[in-house]
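Visitor: As structure tokens, here come the structures.
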Structure P
């Protein structure tokens, strides 16, 4: 399978789920429950790492991918780039 491709999507645990589950309005309040439900689907997914890699490589800013929220992916990207958390790139 080519790196960054989407052939893994056929194996994704979320393929039969409502896509809206993976796009909560917020991570707090009622949205926290939705985030937990989406992450539970991701936790059982055989292609979770491919999904996360795809989201990071393509700069996907919204939604749950690979068991991570937007904020968690931003933090991973900042750590990987050596920027302290809470700072923005210029």
Structure Q
């Protein structure tokens, strides 16, 4: 709750991200996935791809798989084959 960042330019974010350790990056991605999961319950948005991506980047592969698979199936069902493959 105390760690909140806003970047005026994407390059600043990219430089700071590159300087983080691998462990710190994984922990941050895990936290982001948790926050998005909580938002998911209060909205009609489809967050599966984003949650899955953050879990994957957090090296929580078995947790990421169901989200990524569901996101791919939803994308395929809407005719978004490129997004489904990604």
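All of the numbers you see were taken from the coordinates with simple rules; none came from a lab. Source: prediction; values computed, not measured. Cβ atoms are built from the backbone, for glycine too; each structure is taken alone.
Visitor: Upon calculation of Cα extents along the principal axes in Å from the atomic coordinates, which of the structures P, Q produces 39, 39, 17? Each step should come with its number before you reach the end.
Guide: On the way: P: 39, 39, 17; Q: 38, 27, 27.
Source structure: P.
Visitor: Determine which structure produced the value 25 for relative contact order in percent (Cα under 8 Å, 6 or more apart), calculated from the coordinates; the candidates are P, Q. Don't jump to the answer; show the numbers that get you there.
Guide: On the way: P: 25; Q: 20.
Comparing all candidates, it corresponds to P.
Visitor: I've got another one for you. With helix-only ellipticity at 222 nm (-39500 (n - 2.57) for each DSSP H run of 4 or more, over all residues; to 500) derived from the coordinates and found to be -12500, which of P, Q does the value describe?
Guide: P
Visitor: While we're here: Out of P, Q, which structure matches 1.9 when distance in nm of label points 7 Å out along Cα→Cβ at positions 25 and 41 is calculated?
Guide: Numbers: P: 1.9; Q: 3.1.
Label of the originating structure: P.
Visitor: Moving on to the next point. Work out FRET efficiency 1/(1 + (r/R0)^6) of positions 9 and 65 (r between Cβ atoms, R0 = 41 Å, to 0.05) for each of structures P, Q, then name the structure with the largest result.
Guide: Details: P: 1.00; Q: 0.75.
Structure P comes out on top.
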